[in-house]
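Each structure below appears as structure tokens.
Values in this text are rule-based calculations from the coordinates and carry no lab data. On a predicted model such as this, the values are computed, not experimentally measured, just so you know. Cβ atoms are built from the backbone, for glycine too; each structure is taken alone.
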Structure 1
Amino acid sequence: MPMYQFEAMDRTGQEIKDVIEAPSEEEAQTTIRQMGYFVTKISVKKQAAGKRKPGQKKKRSFAIGGGKSKHIATFTRQLSILQDAGLPILRSIKILENNAKPGKLKNALMDVCDEIETGATLSESMAKCPKVFSRLYVNMVKAGEAGGALETILKRLSEFLESSESLKRKVKGAMIYPIVVVLVAMLILAGIMAFIVPTFKKLFDEMEIKLPAVTQLLVAMSDYVVQYWFLLVLIPVTYWLIMKLAKKFNAGRMGFDMFLIKLPVFGGLVEKNILARTTRTLGTLITSGVPILEGLNITRETSNNAVFERIYTKVVEAIREGEVIAKPLKENSTLGMHPMAAFFWMLLGSFPGVMILSVAFTAGKALAKKDSKAGQKALSNQAMIDMGMQVVLIGSAICLGMWFMKCRTRVIDDLVVNMVEVGEETGELDTMLYKVADNYDEEVKVMTEGLTKLIEPLLIVFLGVAVGFIVIALFLPMIEMITSLSGGKK
């Protein structure tokens, strides 16, 4: 029903200003007169901005994907502050929803408000927005509601999310510099191959100079970059598609995750990052009062790695049979042989050889077409094909050997097992898990900084070798040309 704002006078002549709800203006005036007032002015009260009529829903903005982790962390911190101040949960959510920027989180908060207004709890409302509020988030809120300490749980949850976001930012920030340097270096080398080398090639053709093998190889690579540049993108994309297709199957996903966490340099970073995240998740859930089995199941889902999912599944099965956590954690942390993991390692080793074969089957044909009048012996196309096949076989064999050595190693080392065992014995498992997480967070930070410092000199060496190869390949025939010209003058 509409609201009417009115001005009236009572029997003593005092002015009255108030609002009244009525189906129509006539009934509003009748009600006011029955109250003993004389109406002097009445009008429909305008709806305040931001107010909604009963049953009316706010418009949702268009958004793709899930909520951003940094926005969810900020929202959780603000909600914990509002709850600590004693505000009702619905009012707190509405305040944060009004302040949120348009996007997936704002849409989810609108839905949460609607659900709470119908009588649902906060955890039940958030569970209906899985793309924004994860199972971990919902279960921690549920534990806070059951224990009557929602503001404390929200504070712990915000600290967990902020810590995870901080680690993610550090890793991403450390990777930006080397990625930019590599891209710039590749563009520079591609520019040299596409514009500078063809100019020298034209000069050598006009002078009918006998080209050494290293120069012929450079010319073939230049022709490849100019004429078949799309293969430089197509071949890596094909490898990526093969990996994505294999990951669609359980065996393929397990093999790829085994391959990923044992990659040289980067694998250790991924492995320690997962250990830091899963131990902190489990510690946070135990501190919040979530049952251990439920906490392990949630931790398994947040690992995003098939190897760790298998480990935590085995731990859950062992606990149901009466075991403690530490023993099955140690027994099931060895990778073991897996045919799909071996396939991915062989795929990695074959990549350089496949690139050489692509040059042999395309631009390599130009090597055999040099003018026979110069009497030079050109590199044969078949020689490049043979070299490419040898590199494929040798690279695959080396990577396969590396996998055989790594497949017997453990993913979870003795530090984690011992800390968990001490935590179970002392009844402070959550504290020990936090310590493990802090330790691995620090290791990830150190490894990231060390990796950044290692990549810089490696890039310098790579660029030095590449530029040196180009200079030598171009100057060898130039020296021959200068020698022949100086001899001709004599």
Structure 2
Amino acid sequence: MIPIIGAMLLILIIGLVATIALDERHSRAIATAASLVVLVIVISVLFNSLLTGNIVHSEQYAYYLPSLNVAFEMQFTPISFALLLMASIVSLAAIYAGNIEKESPKASSALLLLFEFAAIGLFTSANFLLFFIFWDIGVVVLFFMIYLFGSAGRKRAAIKFLIYEILASSLLLLGILMIYFYTPLHSFDLSYIALNFHLVSQGVQSLIFLILFFAFLINMPVFPVHLWLPDAHTEASTQGSMALSGILTKFGGYGMLLLFATIPIASSFSYYVAILAIISAFYAAFVLMRQHDIKRVVAYTTIVEMSIILIGIASLDSFGTYGAAYGMLAHGFAVAMLFLAAGSVGHLFADRDIREVKGVITTSLSTAYTFLIGTFATTGVPLTAAFIGDILIFSGAQSAFGNIGLLPLGALLITGAFMYFVINKSFLSAKDSSKNVNYIGLSQKVGFGILMLAIIIFGILPFMILKLFT
């Protein structure tokens, strides 16, 4: 069996070493090449799976902790593969196009390669211990991305991010250790836990569920543990924001999917989780309307979307579960493109305040229309990938919770209305135009194209992923 996952991880490590070792002038090109090779491998696996009808793949290398019954085992399932594909595309776009601020190409490219390594490792982990290791690698890398690159308040935002993530990691480790000690054969293996955790008492199951639930809730993030996200985005570089909302928030979403799939008692909490998700979606939608910084507006759309994804997960319905996975894939593309466009606006006008920035379309046609299409993609307009995810999520939610499951549609409408107001006021109106101080380069336009193509392809041809789920 070809070690596909091992090859991808090795390519990223080689690219990382080469990026650090060689001249800074070539760092972005080396990092882009490594990320592109990984994406080619992922796409080849996708097309092969469409031909063979099988996407499940596992690799086991060695027991690195034989006394604890822990092997270095990697795998991807239909759901994890969808997120792997998303992470590969977003990472490539961030590395090649995201450094609009031109801050230390070598360091930023190296950190993004390491983050892509963590993302691929997490989405392909076959046991909870590996999941935790890759989770922490990703968190540490994003901390340095925020701390080193971005606006004047980046250090304060990075510390706030780290405090929340330390709490999430601590809860995650505690929950994983409890799972290990309470399973009959003391195992971290995801498949074994899913098959045997019903043997654990319901009281212990409930405690473990709540511990892990709050760990994943922080990372998604969902109200009331979301406060780190807007500040992190406001101060982070464009690359940092693309990786943060595009990929890191999916660490929490994927963890939540695993939680509901492995802990039988989760079904008892589904209704309460759905209510929390509804509250979170409306809260974020209303707070979003009070924001003036374009990046903060986009940050709050992430909370709305991840809240909707949470209700799909909580439905425990096949439509809701697959919709949540497809929704995370779609949101990764859309939010990364919105942050790339928001970073371009900041670069063009040295300002991101929607009250001050006007007439983007007269200065940068590509930026204006990219933000418009990103908004379409975020709000689930037909022919975008998010439309498919939303249809599946709300079908599952309505089946599980009745009409209550459709309430987040209201939050999505509020979000869309305000986003279109922002577009009309700052992007498409040509009556007034802010004085531009810069221009965006070809690499940003290529980045727009990569993400836009992904949004449209998976909106028009959803069977490429949905076929894997059946």
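Quick notes on this structure:
- Structure responsible for 67, 35, 18, with semi-axes √(5λ) of the Cα gyration tensor in Å calculated and labels 1, 2 on offer: 1
- Computed 13.0 for mean count of other Cβ atoms within 10 Å over residues 231-238 - originating structure among 1, 2: 1
- Which of 1, 2 yields 4.6 [distance in nm of label points 7 Å out along Cα→Cβ at positions 79 and 351, calculated]: 2
- Set 1, 2, criterion FRET efficiency 1/(1 + (r/R0)^6) of positions 151 and 255 (r between Cβ atoms, R0 = 41 Å, to 0.05): the highest-scoring structure is 2.
- Winner on FRET efficiency 1/(1 + (r/R0)^6) of positions 103 and 175 (r between Cβ atoms, R0 = 35 Å, to 0.05) once structures 1, 2 are ranked, highest first: 1
- Which entry (1, 2) yields the derived value 31, 19, 12 for semi-axes √(5λ) of the Cα gyration tensor in Å, for residues 143-326 alone: 2
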